[in-house]
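In the part that follows, the structures are each spelled out as structure tokens.
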Structure P
Amino acid sequence: MLANGTTAPDFTLPSTNGKDFTLSVNQNGASCVLYFYPKDFTPGCSKEACDFRDWHSRLADQGIAIFGISTDPIASHLQFKEKYQLPFDLLSDQDGEVSKLYGAYLPIFNVSNRISYLLDSDHKIAGAYKSFFGAKQHIKEMLKLIRR
């Protein structure tokens with residue numbers, strides 16, 4: 001995991017909005033949550049996505065965007081987003097390079113590990129939470145960090 005206070009690595013990935021997403025461009029001067037997850041449509045990842053969905057508007061009201069990142073292709077992300085009515089974009093890290101930059105890659109399985117980061121408006125790591133099997137805890141931990 002990246003340490004608190006370090007600058008989040010910049011990256012560009014394909015997004016479910018049909019355009020490439022670049023952290024430094026699309027979130028310039030804005031806070032966000034980046035949550036890395038293993039696989040679309042699995043029980044834990046579906047619960048986690050729905051938790052972030054359910055808190056999306058409250059976070060958006062505070063100027064905090066949410067982005068889900070996994071190694072799944074955009075086609076899978078689009079189906080996942082539609083099925084669970086996710087109001088935020090999912091980003092496709094098919095080669096796992098961004099997951100590696102964020103210490104969120106499981107090479108044996110070629111998937112992202114379950115890690116959530118809160119980035120401040122300068123894209124410094126304001127906090128992180130890592131728990132592969134604790135999918136339901138990720139939104140709770142991000143909310144604790146936001147309330148500080």
Structure Q
Amino acid sequence: MTTTFAANKIVRALRAAQLHDAPRPQLLRLACERIRAEGAPYTSVYAYMLHGDELVLEAYAGRETPHTRIPVGQGVCGTAVAQGQDQNVPDVGAVGNYLACNLDTKSELVVLIRRGANILGQIDVDSDVPAGFTDAHHRAVKEVADALAVLL
């Protein structure tokens with residue numbers, strides 16, 4: 001299992017794409033694809049952006065999800081926005097309001113994309129590995145999220 005990834009490589013790729021006028025959907029898709037390409041524990045990666053009181057799926061890499069719109073406060077993703085805090089859930093089965101993207105998902109990491117106090121969206125990472133995400137994984141995904149906050 002990969003312990004973490006070199007976030008700076010993904011950030012450089014995002015900056016290069018933005019310099020070539022890549023639109024927002026392309027930047028989000030690039031971030032999702034690059035994180036997922038790191039392999040386990042990154043099974044599926046979703047980029048949800050905040051539109052009013054809803055998170056809207058704008059890009060992903062990995063498994064499709066039926067959850068293309070998530071109300072703030074619902075599930076792990078909506079809870080992250082409602083509380084203004086990233087979420088690292090080692091066992092999604094223990095979460096009462098969990099919205100399953102896939103029955104094989106065992107753990108989930110949600111990292112907010114924020115510009116100051118303003119939440120723009122989030123990177124949502126599902127893993128088939130129980131307790132799949134360490135503090136190092138969180139820091140790496142946060143580095144990508146922080147870059148997106150500047151580039152979007």
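For the read-out Cα extents along the principal axes in Å, for residues 29-108 alone, a value of 30, 28, 22 was computed from one structure; give its label from P, Q. It must be structure Q, since only it matches.
Here semi-axes √(5λ) of the Cα gyration tensor in Å, for residues 61-116 alone was derived from just one of the structures P, Q, and that gives 18, 13, 11; the source is Q.
Where does the value 33 come from, among P, Q, when relative contact order in percent (Cα under 8 Å, 6 or more apart) is the thing being computed?
On the way: P: 33; Q: 26.
Label of the originating structure: P.
Readers should treat all values here as calculations from the given coordinates under stated rules, not as data from a laboratory. Since this is a predicted model, take the numbers as computed values, not measurements.
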